[in-house]
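Chemist: Just below sit the structures, each encoded as structure tokens.
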Structure P
């Protein structure tokens, strides 16, 4: 299934300001990018690098005055999101090396504090996928999803205390619960078709049955149209932009995702 995505950001810059951006969709077996547009006004030199999680990142220094960024793409993703009830737990000693970092506590996912709670939530469920599905159901039924209610990322402990949050907050708690059971889990940021209200979205993936599976407690059912921009341990790794120095005024932030019937072939 093909989609077009776009992200438009505009800032009022006071002094030369370094930015690190993460706006280009990922490429891989589950996602093909046919076309991209990346436009900066005014145009400035950009250096691109790949971070430790394989995300495509850009570095630049924005000049004083109005500064805008547009990132758009045509992306193909699977028609349905894979599910696998009964997929087994993978013992830690059998996990691929590149998955091990997603077992550990991180800044916003204090997994070393959730073992008892996670064990209670998943009691009676098969080890592996079914445990994660139970965690997802518990999040959906217990933690209120309130878009726009949290300006800054909250940790799993804070979300559990508050009992509400935005998509990244629910993902932090889901990740911490999974990791506490020795199930690798990672944060994903990107686009979701038909998300209401439309914005960048965050969900999490868990590694069971020798592969990653998508989980999203903010949605009542598993929808199609998940388009990945970045993976990381938590929100600190997957911000679409980081700005350094004096605070800047972000005047525009517009996200669009639409189905695409006639993708580019170039």
Structure Q
């Protein structure tokens, strides 16, 4: 029997990278997947891929910083599949995502608008997802929630103070929710990826081959992660095999945070 058979699972940021890998793997393992992304074309492409492979899924356009979008996402999952068993809250802005041209910005040069823009998505958006997912899970006996933080949730990246702050906050959201609902059948954990070869990162490497060489050398394991490797950790946390794991911060970074 497939480990996620008949489980209703939401994946946000499902249009590319780690989210895409998680959605595809979840469907392969029997889950009924609700794909959520702000990019309709990317989301539809992943949906088509899952359907071609015989999986069960639907796509919902979602900006996680908008309450009504998040509510509609959760409602779509419960309406289509009768319940919500799991959620991988992977959507978020990358480091320097609020910068013109995605440039780095030293801390004192950050503006309140830059900080707020990042927090609106990475913190408030993740909060909204957790909140409304918990409400749905309480109606049907519990579930598992995984929130994407980052190595930057326990370390720091130079000239990305807003991003670092937001990813630390995701761990705080995770622990708070995990503690409040530990006795009600809901597990909440954080996933902390390191440098991962997402399409966005691949474009950066193509523009700057020296960056790729640096990134590989920085990992004790000798290379950056593939999206599916990070997705595997998320799916483990979503599955019943992780039934005694809650409030944790699972680092998936090839050892980067050790050095």
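Please treat every number below as a calculation from the coordinates, not as lab data. Remember, predicted model here, so these are calculated numbers, not experimental data. Cβ atoms are built from the backbone, for glycine too; each structure is taken alone.
Chemist: Quick check: 3.3 is what I get for distance in nm of label points 7 Å out along Cα→Cβ at positions 125 and 141, calculated from one of P, Q. Which structure matches?
Modeler: Details: P: 1.0; Q: 3.3.
Among P, Q, the structure yielding 3.3 for distance in nm of label points 7 Å out along Cα→Cβ at positions 125 and 141 is Q.
Chemist: A value of 1.00 was computed for FRET efficiency 1/(1 + (r/R0)^6) of positions 69 and 117 (r between Cβ atoms, R0 = 41 Å, to 0.05); which of P, Q is the source structure? Don't skip to the answer; put the middle values down first.
Modeler: On the way: P: 0.55; Q: 1.00.
Only one of P, Q returns 1.00 for FRET efficiency 1/(1 + (r/R0)^6) of positions 69 and 117 (r between Cβ atoms, R0 = 41 Å, to 0.05), namely Q.
Chemist: Right, here's the next one. Can you say which of P, Q returns -13500 when helix-only ellipticity at 222 nm (-39500 (n - 2.57) for each DSSP H run of 4 or more, over all residues; to 500) is computed? Each step should come with its number before you reach the end.
Modeler: Values: P: -4500; Q: -13500.
Traced to structure Q.
Chemist: As an exercise: distance in nm of label points 7 Å out along Cα→Cβ at positions 21 and 53, calculated from one structure in P, Q, equals 2.0. Which structure is it?
Modeler: Values: P: 2.0; Q: 1.3.
Source structure: P.
Chemist: For distance in nm of label points 7 Å out along Cα→Cβ at positions 77 and 165, the calculated result is 2.9, so let me know which of P, Q that is. Provide the component values of the computation, followed by the final result.
Modeler: Details: P: 2.1; Q: 2.9.
So the calculation was done on Q.
Chemist: One of P, Q was used to calculate relative contact order in percent (Cα under 8 Å, 6 or more apart), giving 30; which?
Modeler: Numbers: P: 30; Q: 19.
This value belongs to structure P.
Chemist: Have a look at P, Q and say which one yields -0.62, -0.74, -1.25 for log10 I(q)/I(0) by the Debye sum over Cα atoms at q = 0.11, 0.12, 0.16 Å⁻¹, as calculated. Walk me through the numbers on the way to the answer.
Modeler: On the way: P: -0.62, -0.74, -1.25; Q: -0.55, -0.66, -1.20.
Structure P accounts for this read-out.
Chemist: Continuing with this model, one more query. One of P, Q was used to calculate Cα extents along the principal axes in Å, for residues 13-156 alone, giving 49, 32, 27; which?
Modeler: On the way: P: 58, 33, 30; Q: 49, 32, 27.
Only one of P, Q returns 49, 32, 27 for Cα extents along the principal axes in Å, for residues 13-156 alone, namely Q.
Chemist: Have a look at P, Q and say which one yields 10.5 for mean count of other Cβ atoms within 10 Å over residues 45-52, as calculated. It would help to have the intermediate numbers written out before the result.
Modeler: Values: P: 10.5; Q: 16.6.
Considering all the candidates, the number was obtained from P.
Chemist: Which structure, out of P, Q, was distance in nm of label points 7 Å out along Cα→Cβ at positions 37 and 181 calculated from, if the result is 4.4? Before the final figure, lay out each step's value.
Modeler: Details: P: 4.4; Q: 2.6.
Matching structure: P.
Chemist: Still on this model: If you work out distance in nm of label points 7 Å out along Cα→Cβ at positions 5 and 221 for P, Q, which one comes out largest? Display every interim value, and only then the final one.
Modeler: Working: P: 2.4; Q: 3.0.
With respect to distance in nm of label points 7 Å out along Cα→Cβ at positions 5 and 221, the highest-scoring structure among P, Q is Q.
Chemist: If you don't mind, there's one more thing I want to ask. For mean count of other Cβ atoms within 10 Å over residues 29-36, find whichever of P, Q sits highest and give me its label. Show your work: numbers first, answer last.
Modeler: On the way: P: 14.1; Q: 26.4.
If we compare mean count of other Cβ atoms within 10 Å over residues 29-36 over P, Q, the biggest value is for Q.
Chemist: Kindly point out which one of P, Q the value 1.2 was derived from, the read-out being distance in nm of label points 7 Å out along Cα→Cβ at positions 173 and 237. Write down the numbers at each step before the final one.
Modeler: Working: P: 2.2; Q: 1.2.
Clearly, the read-out refers to Q.
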